[in-house]
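Visitor: What follows are several structures.
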Structure I
Amino acid sequence: MNNDINLLLQHSETFFKVIRDIYHYLKDSKYSGLFPNLNKTNKSGTSKQTRIDHKRKDIVGSRIKLHIMKNIYKSKYLDKRDGNVKCPDCLREDFIINLSTPRKRSKDFHHSNGFSEGNYNRYDSNALFSMFAQNRGNPYFLEDIIREIESESDVLKCANHHRMIHYAEYFTYFRKLIFWEKSPKEFPYQDIFVLPADIIHILVLICLGNFYKTKTKTKRENIAIKLRFINAIKKKYIIDCLYDGTCLICGEFNTKNHLPVFDYNHLYEMNELTPREREVRKNVKIPMLYNTCSCSEIVREMEKKYHKGGYICSNCHFVIHRETANIKEIYDDQTTIKVVLDEKKKVIRKFRQNLVQNNGLVKDPLRSEKEQYEVVMNYLFVLYKISRKKTGGVSRKELAEQLGVKECKRGFEGRKFLEKYVKMVPGNRWSPTLYFLTPEGENVVQLMQYFKEYYKNLKNQ
């Protein structure tokens, strides 16, 4: 490893696993008598040496990261009044809890030159330790790594604001609909959830079909984007119903501005569950439920013991799960050590105390009657278009001509949710069946038209 002979492997742990696999292969061959037994490991299968290596990696990597955070860009992020390193976005939003000393290690370096899985945490404590291990002979390692980060224009972010950069692209594009942001006052709807589920799905289709970044995507890509879009609406609805739309621990991050930063944290650790419960949780994860379950079904699943928990922001999630076993060797200041340990206890205690049970408020705002949203959307648009030009109702023949089909046998019949939007007057042998938009129907089509025009022109705004 010291001579760069590493079988093209990047980490010593990977190298160890490969050697172990080779060992087992040869042990089972005709050469088995030549190989001694492996060193015994503890119950978890981790050798004492491996535990020591992980401890050293955590201590050294964390200390290097803390040093860089304090000194990068001539101590740009260091508050000399309290000696704390602070996320500039948290400062801008006037946060208090997320600027505190105990949350020092939840900071990341945002790599400004594009995003890939490989560089998201390019300078986390593990990566910094690996760089240090490969440069042990360099007495200027710390200065060199600071210059390298500065040359890449990397900036410091807390875990939440870092995630907002990398994972909030479509959240940002579609917040107009999700959060009913700056919608015209002429529409008498308080928020998106006042509308029937079918209309919500239609509005989602309109946004995707007219936004320049999604209308050129393939059908398969748009299905995936639509699923993320619908899941974001579900997630916001559930968090708003159960936790008033804020992180139940810090109370500073909210769904309106930071929806992508919310994680689901389980109340029980794996070792507190029965083998059967552990197996179920491994196979059924909360984020997976959003793809197939309604909001009320998701919440019912959250109430089960193996999923018991709640939504919290990534920063608070980090505090709960960040290992503190080596904290006394990472920080030199006894006061800092104390506040970090106290913060973790306080966060865990507050999380357990503030779990909100389903109080019956969670309904199913996205559960629709049928899934022919595009058909309904086209009928409504065409009916509105014809109604603007003539009075006395619209016949099926006129609808068919505008839609470019031979005849319209299926349209509004059998859809209860449309009764308040479309009035049908049955025909007879002398007169055709006629359709009329109700005043509420005109409102909802104008709303659809508004979102269509907004996303059509978004590139130019």
Structure II
Amino acid sequence: MPPDHTDHAGHAPPASAQRVEAAHAGMSHPGKEHAPGMMMAHGGTVWPHFANMILGLWLVTGVFALEYRSAALQVSDVVSGALVIVLAILSVSRWGWFKFWSPWVNSLVGLWLLFAPLVFWAPTSAIYNNDTLVGALVIVFAILAPGMPMAAGMSMEPGPDVPLGWSYNPSSWPQRAPIIALALVGFFLSRQMTSFQLQHIASLTDPFFGLGTMRVLTSDVSRAFPIPDAGLGAFAYMVEFLMGFMGDKARWRTMPWMVTFFGILVVPLGVVSITLIVLQPLAVGAWCSPCLIAAAAMLVMIALTLDEVVAMLQFLVQARREGQSLWQVFWMGGMLHKATGTAAVTVRPDGVSPVAMIWGVELPWNLLVSVAVGLWLMFTPAALGSIGTAAHSDHLVGALIVTAAVIALPDVGRAARFINILFGAWVIAAPWLTGGATSVSRWSDMIAGALVILLSFPRGKIGERYGDFQRYIR
């Protein structure tokens, strides 16, 4: 008996949803001749490579028009410009393997251009901004505008856009849009701080913490890095911004390698970055408004990225169970050939809307209250007069409670809320184990810790379906 394709009100789901379910059963969509994933042919799209030739000339001739004040950067730009020109020419050649690899190598040259002003501490703002902009454009014209380079004789077989058993597509453009926008916000904030560390601007105005930002950026912690640490953040945000545009709307199965690297850049490295930022009051004794805003943007990016990473990992596991080569599927993408065993679900239609940007992310009341409690702990030392290690504990653990609660907002990350049970227990014990707490702050911490523990047990609403991964959402 065929599955019942009706919703709770007895209405049939939209035709687009039925087509996606049919694709899960092994049938391709009507009129869908190919899936433009990593191996998209780009033989007819050559203008971006000619644009890169112009960018290469811009770099080579820039040594005569810009004030470098750095021989190392001059050499770097001339060599990079020459490489961009040669690789762009090879990208439009008829030599198959050169045509495939040259755009990727050119994108690496673009990454170097983003990084070179930090390595050589660009002495002028013109060089820093010139190399940053040109490096980003080289990557765009090498692999984004033409589509992912395809090796000769290789093609991607058609397949579904929505993961098996899922009710929405985590790789759709609406899902990526807020991540791209937040990465751009982080880049602009980091670029401003980088300009200060490179001494291109004399001061930074912090609307909330006065001289706090400059104290953080000139601290011994920041100077311990061999390059401007804010510049390293700007580099990471720019890479995340560009990677947000890579691949098609089914990249969870057509580009697992890219989703993996994107996930690593956003999730674990993002958590490390946030932790370093919240350690500023402990290590430096000051707060930094642009750093906190960038950390908040990164935290939201983590919450919005988790579902695509889970979909990619789930696909790799299912492909391996079918006997497919994990190595080949990871690098070349693919599709499932035995898409059975999961009940059919109504799939959200593929459309552009504000609501589509946050599919898979709920706002359970208990997690929102946990965020509020974590923020209160961060302000407790100033409000209740605690000092020393007790104050440091509230600063750090409060921020970590906020981090765990926000990561738990997406359905697939809901289990992260249990981490706050450990943090809540520490908040209760810390005033008695550390020095500097007042009597009022002790009671405040005990109540806050107990609330965090109790609020970590309710799961909250799960709004979407996730196939085999549903069992892990606890």
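Visitor: Using P(r) over Cα pairs in 5 Å bins from 0, in percent, for residues 100-283 alone as the calculated read-out, with 1, 7, 13, 18, 17, 15, 11, 8, 5, 3, 1, 0, 0 as its value, let me know the right label among I, II.
Guide: Working through the options, I get structure II.
Visitor: Consider the structures I, II: one of them gives -19000 for helix-only ellipticity at 222 nm (-39500 (n - 2.57) for each DSSP H run of 4 or more, over all residues; to 500) as calculated from the coordinates. Say which.
Guide: This value belongs to structure II.
Visitor: Comparing percent of Cα pairs over 20 Å apart, for residues 228-355 alone across I, II, which is largest?
Guide: II
Visitor: Hey, Cα extents along the principal axes in Å derived from one of I, II reads 96, 66, 43; which structure?
Guide: Checking each candidate, the match is I.
Visitor: A further question follows. Say we calculate FRET efficiency 1/(1 + (r/R0)^6) of positions 76 and 188 (r between Cβ atoms, R0 = 35 Å, to 0.05) for every structure; which of I, II gives the highest result?
Guide: II
Quick note: the coordinates plus some simple rules give every number you see, no bench work behind them. In this text, all values refer to a predicted model and were calculated from it rather than measured experimentally. Cβ atoms are built from the backbone, for glycine too; each structure is taken alone.
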